[in-house]
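Please find the structures below.
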Structure I
Amino acid sequence: MNFRDMMLDSVKAREFNRGQAAKIFKKVEENKKPIKVIKNSKEYMVIMEYEQYLKIMAKINNGGINE
């Protein structure tokens, strides 16, 4: 994964309160790229596809985070 791939789009947490969750999840699914959630002007969490999460965890568990 290169630096450009690690740059995340972001959304504000309040968008979830405005009924935009489905739209945000669809964007993650279509782009195959995680989205950073901002709350109170700070990074709050990341939303990513489960398969991406599993791949990251496998690399961490195998000690190959930089593969």
Structure II
Amino acid sequence: MEAYEYLLKHSQEWSEKYPGKYIAVVRDKVVAASRSALVAFKEAKTKFPRGDIAIFYMPTDEETVTLL
């Protein structure tokens, strides 16, 4: 499963677990989370040096815009 598809499938869960953080996803797993995208990327790269790493930001409730 592509990282983007995995994000769509788990975005609600991740937004509750990692609000205000950048998450690093390799294949179908969150491998790092940080308030800094660079820190999350470096941590993921250390764990998976040859893996394709996708970085996503999980907004806080205040940052999320609700459309009515």
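Coordinate-derived values only; no laboratory data. All values reported here derive from a predicted model rather than from experimental measurement. Cβ atoms are built from the backbone, for glycine too; each structure is taken alone.
Kindly point out which one of I, II the value 40, 24, 21 was derived from, the read-out being Cα extents along the principal axes in Å. Label of the source structure: I. If you line up I, II by relative contact order in percent (Cα under 8 Å, 6 or more apart), the top spot, with the largest value, goes to II. Among candidates I, II, the computation of mean count of other Cβ atoms within 10 Å over residues 24-31 that gave 12.6 used structure I.
Quick check on the output: 10.8 is mean count of other Cβ atoms within 10 Å over residues 16-23, derived from one of I, II. Which one produced it? Computed on structure I.
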